Structure P
Amino acid sequence: MRFLHTSDWHLGRVYHGVSLLEDQAAVLRDFVRLAAARRPDAVLVAGDIYDRSVP
């Protein structure tokens, strides 16, 4: 069985006053492409998906 694992995305994070949403969107697009190419049996997303409890 093949897994694709990722963690701690912290979507919506603002770092020193700079929004990371555009960069995060680009990385997530790459992740989806990787998953489509590798065709894992399961994708495991661990840790914090959003940076705050209210996205």
Structure Q
Amino acid sequence: MEPSLDNVKAVELANLAIRIEELFGRHVNLEWALSSNKLYILEVRGVRTTWEDL
């Protein structure tokens, strides 16, 4: 079984997540999709509780 993302796309997704968190000013939960080798951000939700809060 092959992974859903190759290393290049995984890094691209991580960088997008970091940029989105910077825009929101908080941790986020991303819903994403990959189609024709292009990443799409479908939904972004702010995270209310992080591991540091527990």
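Just so it is clear, none of the values below were taken in a lab; they were calculated from the coordinates. None of these values were measured; they are calculated from a predicted model. Cβ atoms are built from the backbone, for glycine too; each structure is taken alone.
Work out which structure the value 2.6 belongs to, where distance in nm of label points 7 Å out along Cα→Cβ at positions 18 and 42 was derived from one of P, Q.
On the way: P: 3.7; Q: 2.6.
Clearly, the read-out refers to Q.
Can you spot which of P, Q the value 61 was calculated from, given it is relative contact order in percent (Cα under 8 Å, 6 or more apart)? Could the numbers behind the result be given before it?
Values: P: 61; Q: 26.
Label of the originating structure: P.
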